[in-house]
Structure 1
Amino acid sequence: MEFFDVLKNRHSIRSFKQKEIEEDKLKKIIEAAISAPSAGNLQSYDIVVVKNPFNKERIAQASLNQDFIAEAPVVLIFLANKKRASKYGKRGKELYCVQDATIAAAYSQLAAVDLGLSSVWIGAFDEEKIRKIIKAPDYAIPVAILPIGYPAEEPYKTQRRKDVIHDEKW
């Protein structure tokens with residue numbers, strides 16, 4: 001798929017077919033995440049791949065009962081790794097690692113579209129509960145959850161703002 005077609009075809013999907021994601025496709029999604037730019041090339045993020053139905057259910061509950069999360073064959077959790085970003089002091093630990101994790105998540109989301117899959121960005125969750133479910137260390141902060149699968153619904157197109165661009169005299 002051409003890049004701008006990927007952008008045009010990326011929509012949030014909250015219903016997934018009960019069809020496994022092929023391992024080669026999952027590998028390509030992970031490779032896309034790893035290829036994402038990062039501050040100082042520190043790659044100050046971690047990705048947890050969740051396939052276990054019990055854990056996906058717990059993640060859904062910890063995400064304000066967004067039950068569709070458990071339907072997805074794969075759930076990726078992106079964590080900001082404050083320890084890796086410590087080279088840049090406070091700004092690295094509070095911002096750069098979060099940016100690194102979110103850029104990796106965005107690359108994953110676009111790669112999924114290119115592979116015929118769909119996802120939805122989840123930001124509403126209990127950070128501490130998610131950390132406990134995946135047994136993340138204290139320095140790893142969950143910042144995004146990405147359920148991925150084959151869509152079981154037709155996406156609806158949302159309007160995009162046209163007033164986001166300003167010149168330097170804003």
Structure 2
Amino acid sequence: MLILGSTWLVDAAVTLARQLGMSELIVGLTIVAIGTSLPEVATSVMAAFRGERDIAVGNVIGSCMFNILAVLGISASIAPGALLVPPSMLAFDLPVMVAVTLACLPIFFTGHLIARWEGGVFLAYYLTYTAYLILDVSGHDAQAGFSMVMRMFVLPLTAVTLAVLAWRHWHGLRQGRAP
């Protein structure tokens with residue numbers, strides 16, 4: 001049954017991509033990613049509501065690790081040829097993934113907690129990333145302005161916020177205060 005559901009998801013995603021004139025990469029980065037991550041969302045939300053926060057965080061981190069290492073490793077191992085990484089992914093999506101990973105580090109400095117506002121920022125960044133992908137693939141006129149706002153406002157503000165969080169943590173350690 002799992003194989004059948006996976007086959008339907010992939011076939012539907014490919015069909016949708018072709019009908020909308022979108023690349024399969026964009027459909028994979030959005031629709032397929034969301035569809036396959038909904039069980040993790042449900043699990044983490046229920047765990048958070050029940051106060052089992054370690055399960056919520058562990059589920060997210062474990063799922064990411066499993067997807068990157070095991071799923072990608074198994075797929076590459078059984079594929080008839082090598083898995084090609086599109087140049088657009090190397091130029092944009094992978095650097096965004098690395099930046100998001102680095103953005104998590106100072107958040108974990110702040111008492112090993114992810115506050116509601118930080119969760120809201122993560123959600124806003126995901127929505128922004130998805131909006132960028134949609135604007136880019138559709139060739140929308142707003143894409144250039146959107147990119148400029150991201151480069152000139154959002155990214156510098158994020159860098160400053162992360163630097164302040166890291167500095168506050170480091171300063172607190174020097175003052176003998178625990179995070």
Structure 3
Amino acid sequence: MSIIVLRLGHRFARDKRLSTHVALTSRAFGADKIVFDVQDSDVKDSIEAVCESWGGGFQVEYIKNWKTFVKGFSGLKIHLTMYGLNLNGVLPEIRKLKGDKLIIIGGQKVPSEVYGMVDYNVAVGGQPHSEVAALAVFLDRLQDGVELDKDFKGRNRIIPQARGKKVVSDE
């Protein structure tokens with residue numbers, strides 16, 4: 001199964017840091033790729049630098065037409081929105097469906113047509129919160145937490161400790 005995250009509506013002046021956090025969360029929580037509908041080389045450069053140091057085969061891609069991309073995706077299409085069906089109710093059904101998954105999140109108001117283009121509109125809770133939080137919770141629950149044990153095989157690695165910080169580097 002491949003997991004791709006589509007981030008709609010990146011705004012240059014406002015979203016550089018948030019889009020970077022969406023990409024970092026996607027990578028750390030088991031997605032294979034993030035796709036943006038707006039090109040921002042600073043975000044891409046930042047994520048590629050993390051991948052170079054910390055490992056993993058995560059990819060950053062830009063597309064010109066998100067509608068064509070969504071329509072052409074052959075796997076399961078899931079839109080994370082606070083207006084969707086509750087995650088607890090639909091997750092068992094989503095887990096049963098094998099194959100690639102496209103997770104769509106918005107950085108601003110998502111075009112209303114997205115709701116009709118997807119297989120599931122899923123709410124991670126029924127209150128306003130960050131798309132980063134919704135993405136992390138959804139990816140973790142989708143994969144039963146096993147993604148947290150992934151070995152990224154990077155130059156840098158954190159050594160878990162009860163207190164303090166320990167990072168080893170192969171440099």
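No lab work stands behind these numbers, since they all come straight from the coordinates. Source: prediction; values computed, not measured. Cβ atoms are built from the backbone, for glycine too; each structure is taken alone.
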Check: Out of 1, 2, 3, which one gives 1.2 for distance in nm of label points 7 Å out along Cα→Cβ at positions 121 and 161 as computed from the coordinates?
Finding: 1
Next item on the list: Name the one structure among 1, 2, 3 that relative contact order in percent (Cα under 8 Å, 6 or more apart) of 34 was derived from.
Entry: 1
